[in-house]
Each structure stands twice: as structure tokens, then as C-alpha cells.
Structure I
């Protein structure tokens with residue numbers, strides 16, 4: 001059954017593949033990105049050539065988000081079935097050498113951006129009493145790699161944000177799923193943000209060389225014979241859309257887990273116990289439409 005889907009961050013990587021895959025599966029897809037008429041014009045044109053509808057949307061800007069959803073609902077008669085919060089940026093390096101402004105900018109995209117988009121999307125889903133929200137997190141929301149901890153901090157925030165929306169929307173017929181990708185050879189990793197206050201690295205001596213070692217490791221992962229295929233994520237989303245409401249998992253790890261799958265399994269019973277102890281058992285199951 002064809003669904004109306006909006007995907008954020010579709011200029012490259014997971015986002016472009018998700019939009020293309022879902023459109024090929026017969027869904028009506030709205031691919032969104034910022035600077036659609038500027039530096040991302042070519043990416044937008046490539047999606048349009050595949051008969052995918054595109055909208056200008058900067059997740060860091062309230063007015064841009066509101067305008068995008070106004071245009072979306074005008075085109076769809078107020079309907080949105082599936083929202084994929086994919087937009088994100090990554091950063092790697094010695095944490096101290098990132099300025100507070102750099103960290104704030106990353107939270108603006110990876111965390112606050114999801115909140116903005118959800119607030120714009122939810123009234124239509126609530127009115128219909130159905131919908132699917134898919135947030136793209138990371139295994140680094142469960143496990144921590146030194147020198148990627150600030151990026152991981154944003155993804156830890158997405159873990160909590162996704163969980164609370166899952167509970168709070170469960171009785172309104174809206175499913176919420178978190179996908180936790182491991183490292184994949186996408187532009188997210190090939191265009192990792194670097195720190196700007198690099199002078200502080202001098203205090204770390206030889207330790208300052210370690211971030212480069214992680215980059216070499218990832219390069220080996222991405223160029224090896226068993227390199228992870230980024231298309232895994234788009235295929236998983238297509239599967240989730242086709243899964244019956246209430247039967248979708250809360251979390252899905254894709255690619256190299258590095259223990260994130262085990263962390264999910266270990267935390268789940270404690271989380272369930274907490275929810276039950278609060279008397280919120282009904283929130284742990286999607287209500288029938």
C-alpha cells in the first residue's frame with residue numbers, strides 16, 4: 001500500500017538512498033534538504049529526475065520547517081503517513097578542541113532538528129490517529145568511542161527523545177522506531193566535522209595522534225571485501241513501513257554493532273520494569289487505531 005513519506009537530509013548518503021528506494025517501492029516521497037537551489041541543486045535535480053518530489057527544509061530553522069510542512073500538506077491534502085528523521089552531521093577529534101559553538105551546531109541538527117520536524121509533522125498524524133516515525137540514531141548512542149563522544153552525545157539524546165515519543169504517542173496510534181546504524185561509507189563519515197580550537201591538542205602529546213588512527217580503521221572497514229552496504233538502512237525502512245503497526249521493533253541495529261545490540265538487549269528489561277513500576281504499562285504497546 002502506497003504511503004506518503006517525508007525524509008529529511010536527502011542531499012546524499014542514507015537520505016538520498018532512502019528517498020530513492022521508497023519511491024521505487026511505490027510510495028509518494030517528499031525528499032527534503034537545505035540549500036536546494038544552491039549547493040544541493042544537483043542533488044535535488046537528481047531526485048526530481050526520478051519523479052521524487054523535493055522540498056526546501058533546513059532542520060535548524062523554525063521558519064524553514066514550517067514552510068516545508070505547509071507546502072507538503074498543501075500538496076497532500078494534510079496527509080503524512082511516514083516521517084524519516086535522517087538529517088545529521090558527525091564530528092571527530094579531541095573533545096576539548098571543539099568549541100561550544102561547534103557542539104551547539106551539531107545538537108541543532110541532530111537533536112533540536114528532530115524536535116522541530118516532529119512538532120510540524122505530528123498534528124496531521126494525531127488527527128488521523130496513525131503514522132510511523134523513524135529516527136536515524138547511531139550505535140554511538142549506546143556505546144562510546146573516544147574522540148567521537150560529542151557526536152555520540154547527540155545520538156544518546158536521540159535515544160531518549162525517541163523512547164519518550166514512542167511512549168507518549170503509543171495511545172494515539174503512532175509508531176516510533178529508532179534505527180542505529182554502525183559505520184557506513186557515506187558522506188556522514190567522509191565529511192566529518194573537525195575541531196577548530198586545535199591549539200589545545202598540544203596538551204595531549206602523542207594521544208593527539210589517536211583520532212587519526214580511528215580514521216584509518218574506518219577507511220579499512222569501508223574499503224575491505226566485507227565493507228558494509230549503506231543500502232541496508234533504506235531496505236530496513238522499506239521493511240518497517242510494510243510491517244503491521246504494533247509489530248515493529250523499538251530499535252534496529254544495522255551494520256557493525258560493536259556491542260550496541262547487546263546493550264539494547266541488556267537495557268530493555270530494566271526500561272520495561274521502570275515503565276511498569278510507574279504504572280505506565282499501557283504506553284508500552286501501540287493502541288489499535
Structure II
């Protein structure tokens with residue numbers, strides 16, 4: 001076996017040369033000049049303060065200049081109200097009394113909208129600023145769906161939310177809703193009105209024949225209608241109102257022939273109509 005020659009080498013036999021580790025020279029980090037940083041911060045602060053001051057001056061101008069004030073002169077009124085049929089316009093205007101002569105910038109839109117909702121007949125409202133000095137109020141009124149008997153001689157109107165409305169000069173062709181009292185909680189009134197509306201939607205045009213709807217028993221809605229000179233009470237249950245009513249219409253002539261004095265009819269059974277004594 002030939003011998004290795006180590007002549008001319010600084011490495012002794014049997015000792016391998018260990019590679020030397022490389023030493024990394026740290027790169028010099030760029031230094032941000034302190035003066036530049038101070039200049040940027042100072043400039044930003046000056047710009048911010050200048051913007052705030054400009055906004056303050058603009059706000060004061062909009063508040064104090066009378067060109068932006070809601071007019072108090074009735075001949076040049078800048079409060080415009082639309083959508084009013086039954087609600088009191090005077091009650092609406094009264095809500096904005098404190099705003100007259102003041103800039104419309106100070107007008108609390110949310111607060112005025114909340115106050116408008118408390119006025120009779122108003123369901124919702126929007127209040128919009130129109131520069132330089134106009135305020136537009138759009139009213140959405142409630143729609144009555146039935147009459148509500150307050151006592152033997154006095155009636156009110158009620159809407160789909162169960163809200164009781166004061167009388168109006170209009171002539172409404174609506175049924176009387178029985179089984180709901182003004183003293184009932186609003187949620188209960190709303191629920192019972194919705195039951196009535198489900199019945200009237202199912203009956204469609206046939207509702208015009210009905211004079212009263214009784215919802216006191218949620219499982220058995222009753223209707224009262226005039227028929228050939230007398231008042232009939234019909235038990236319709238809680239579903240299939242149109243089918244049951246049509247069954248009554250088809251068979252009433254025969255019922256009258258057999259039982260001329262029948263005044264209360266139970267229509268809840270599919271195969272028969274029962275006379276209630």
C-alpha cells in the first residue's frame with residue numbers, strides 16, 4: 001500500500017485540518033438623523049393644530065351666522081313638513097320651537113325624530129338638514145285596520161301594531177274589532193290585531209260583508225255580519241277561514257229554510273255546519 005506523503009504540508013500525519021469558522025462582519029445600520037425626526041413630528045403637530053383650529057372656526061361660523069338659522073318668520077318658514085294627513089301639524093311644529101332662530105347645525109336629528117314618533121298618528125319620521133337653513137321633515141303615518149269600541153257609544157281606530165289612534169274626519173270602511181281593550185298591554189293588542197289581519201287576508205274581498213271580528217279566543221275567531229235583515233255570528237276557528245266561510249255561503253239558503261231562527265253557526269267542522277244555541 002503506497003504511503004501518503006506529508007512533505008510540504010503543515011499538517012501532521014493522522015490529524016485532519018479543521019476548517020476555520022467564518023467571522024461575519026456586522027453591517028453598519030443606517031442611522032436616522034434625530035433632527036429629521038424632530039422636524040417631521042413638529043410639522044405634523046403644526047398641521048394637526050392648524051386643521052383643528054380651522055374646523056373650530058368653521059363650526060363657529062356655521063353656528064353664529066344667521067344665514068344658517070331656522071327661520072322664525074311664518075312668511076319665510078324654512079321648516080318644511082310633508083306626508084301629513086291626520087297628524088296634527090301644530091304638534092309637529094311645536095317639537096321644533098326650541099330650534100327656531102338657531103343654526104340648523106345644532107339641531108339634534110335623532111332627538112327630534114324620537115319626539116315626532118310620540119305624536120298621534122305618526123309611525124315614523126325622518127329629519128334632514130338642507131343647507132343653508134332648511135329642515136325637511138317627512139312623516140309616515142299609521143294606517144287604521146279596524147274600529148275599536150271604547151264604550152257603548154264611543155269608538156277609536158287601531159292600527160296593525162295595536163296602537164290606538166284618535167278619531168279622524170275621514171270615513172273608513174273597517175270592521176269593529178272585539179276582544180281588545182285599551183288597557184291591554186301593547187304586545188297583546190298587536191298579537192290579536194295580527195290574528196284579525198290573518199283572517200281578513202284569507203277572506204279577501206269577502207271581508208266587506210263582515211261588521212265585527214271577535215278575537216277574544218285566539219283558537220276560535222268569530223265574525224258577525226248582517227244577512228238578509230238579521231245579524232249572524234259565525235265561528236271560524238283558527239285556520240282555513242276562506243274555505244269555511246265559502247261553505248257557509250253555499251249552504252246558508254238551506255240552513256235558513258230548515259232553521260229560520262238560527263243566529264249563531266259553528267263552521268269549524270269540515271263536513272257539517274252546527275247551529276249554536
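So relative contact order in percent (Cα under 8 Å, 6 or more apart), computed for just one structure, reads 9; which one of I, II is that? The correct label is II.
Here mean count of other Cβ atoms within 10 Å over residues 41-48 was calculated and came to 15.9; which of the structures I, II was it taken from? It traces back to I.
The maximum of mean count of other Cβ atoms within 10 Å over residues 65-72 over structures I, II, that is, the highest value, falls on I.
Name the one structure among I, II that helix-only ellipticity at 222 nm (-39500 (n - 2.57) for each DSSP H run of 4 or more, over all residues; to 500) of -10000 was derived from. Traced to structure II.
Of the structures labelled I, II, one was used to calculate mean count of other Cβ atoms within 10 Å over residues 129-136, giving 21.9. Name it. The correct label is I. Across the set I, II, distance in nm of label points 7 Å out along Cα→Cβ at positions 81 and 97 reaches its highest value in structure I. When percent of Cα pairs over 27 Å apart is calculated for each of structures I, II, structure II comes out greatest.
Calculating mean count of other Cβ atoms within 10 Å over residues 113-120 for structures I, II picks out I as the one with the greatest value.
Bear in mind these aren't lab numbers, they're just calculated from the coordinates by the rules spelled out. Please read these numbers as outputs of a predicted model, since none were measured by experiment. Cβ atoms are built from the backbone, for glycine too; each structure is taken alone.
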